[in-house]
1. Distance in nm of label points 7 Å out along Cα→Cβ at positions 17 and 49 computed as 2.3: which structure among 1, 2?
2. Which of 1, 2 yields 4, 18, 29, 29, 16, 5, 0 for P(r) over Cα pairs in 5 Å bins from 0, in percent, as computed?
3. If relative contact order in percent (Cα under 8 Å, 6 or more apart) is computed to be 25, which of 1, 2 is the source?
4. helix-only ellipticity at 222 nm (-39500 (n - 2.57) for each DSSP H run of 4 or more, over all residues; to 500) computed as -10000: which structure among 1, 2?
Structure 1
Amino acid sequence: MVLRYRTAWCLFCMRAEQLFQCKGIGYRENSRRSQSIRRDTMIARTSRRTVPRIFVGDRTWAELAT
């Protein structure tokens, strides 16, 4: 399962969404503005505040790219 954290105004978030749609990749999305709990969860998982943050299972997109 793919999970993506995003904001509405983030260009990189929009591009990630376009890539997933183009490739037919299903994903679940969490908007950072929707709930502070989700934001806190994202920060706890990654130690980062920036978006997009993409997880495939328990691993981050960055971990898979290395």
Structure 2
Amino acid sequence: MAGLDGEPRTAGSVMCEQGPAAAADIEVRELARLMTDADVRSAPVVDGGMVTCRDVLRATAGCT
């Protein structure tokens, strides 16, 4: 994909600053607070994977 200047863009040039990373055993409530404080909608899990706002909402609503 090219930017406004016609030059190719890389993922690194458009990614956001590093937000919070979560351990797999963090409580959902604490992760939600970290994500809110950092104003991010997803967080990498150190052991692999990603947690999104939708994942947090489903967990707190009792959905799987």
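Read-outs throughout are calculated quantities, based only on the coordinates presented, and are distinct from any laboratory measurement. Treat the numbers as computed from the prediction; the structure is a model and nothing was measured. Cβ atoms are built from the backbone, for glycine too; each structure is taken alone.
1. 1
2. On the way: 1: 4, 18, 29, 29, 16, 5, 0; 2: 3, 17, 23, 20, 11, 9, 8, 6, 3, 0.
For P(r) over Cα pairs in 5 Å bins from 0, in percent, the value 4, 18, 29, 29, 16, 5, 0 is produced by structure 1.
3. On the way: 1: 45; 2: 25.
It was calculated from structure 2.
4. Of the structures listed, the value fits 2.
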